[in-house]
Structure I
């Protein structure tokens, strides 16, 4: 079997990542990240200004697991689902241990299995850790194009 290119590996990873979220398999979502990682959802304006605070923020896989546990057992929010549409990933930089890339996204939100609306557009700014043929997210900064984020941001992007 022919070895996949790094670009193909990234595309397969990104597809699996959004499938996990869109299929409501959220307990598996933290497994896409390295133990020590950064996950943040922010606005383009805050990202350009270098502001670290995000609407969602976690710096370990354990924090991501906690987020999903709270989502399932503690938080009260309107039942909803996402459908992601991804653009092609651009590889920005790479070496033997990591790759940096950007991937544009569009997310539609389906509320109560009834109304579908455009929820978010933006870019994933990623740093992947390379472990042989396996990729893990060391850092994912989800940069939303709009400075207005709906307060129903409950599910990870």
Structure II
């Protein structure tokens, strides 16, 4: 590791500990040349391994930001914390990596997102489903909304839980 101060590549590790729930290692280092200390983080690089197969059979590298952007659009102006969306993407990624496949269909990722959104927020789910499921008209949209509404617990107070 190159020292960020003097750029020498001779350092020693002073301390190592697990961080981020065991998903990374934090290492405190000291440069042998200049004596300054700095911190590095080591984690498994996984994103570059998975290719996403799109509808036209083209393949693109998995992009966490695309999944997160889709969630953010679906959840726009909904009472859902950004941290919850990040956690949802973490869960989806973990499932993808545990499967050990080098390629995954975009539809499979969309299905995983939809399942989680349906449990989290019915309105966000309908927004996402209208694109993901390619609902073609208002009847398709209304049918999906009715199905979701039947699965959602009864509203807590007035006007809560209504989809439309």
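For the read-out helix-only ellipticity at 222 nm (-39500 (n - 2.57) for each DSSP H run of 4 or more, over all residues; to 500), a value of -7000 was computed from one structure; give its label from I, II.
Working: I: -7000; II: -13500.
It traces back to I.
Starting from the value 11.1: which structure in I, II was mean count of other Cβ atoms within 10 Å over residues 13-20 calculated from? Intermediate values should be presented prior to the final figure.
Values: I: 17.4; II: 11.1.
That value comes from structure II.
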Relative contact order in percent (Cα under 8 Å, 6 or more apart) was computed and gave 25; which structure, I, II, did it come from? I
Suppose mean count of other Cβ atoms within 10 Å over residues 37-44 works out to 20.2; of I, II, which structure was it derived from? I
Match the computed value 31, 17, 7 of semi-axes √(5λ) of the Cα gyration tensor in Å, for residues 69-124 alone to one of the structures I, II, and report its label. I
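Given a value of 6.6 for distance in nm of label points 7 Å out along Cα→Cβ at positions 5 and 149, point me to the structure among I, II it was derived from.
Details: I: 3.3; II: 6.6.
Answer by label: II.
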With volume of the Cα convex hull per residue in Å³ derived as 169, matching label from I, II: II
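FYI, it's all coordinate maths here, none of it is from the lab. Note that the structure is predicted; figures quoted are calculated from it, not measured. Cβ atoms are built from the backbone, for glycine too; each structure is taken alone.
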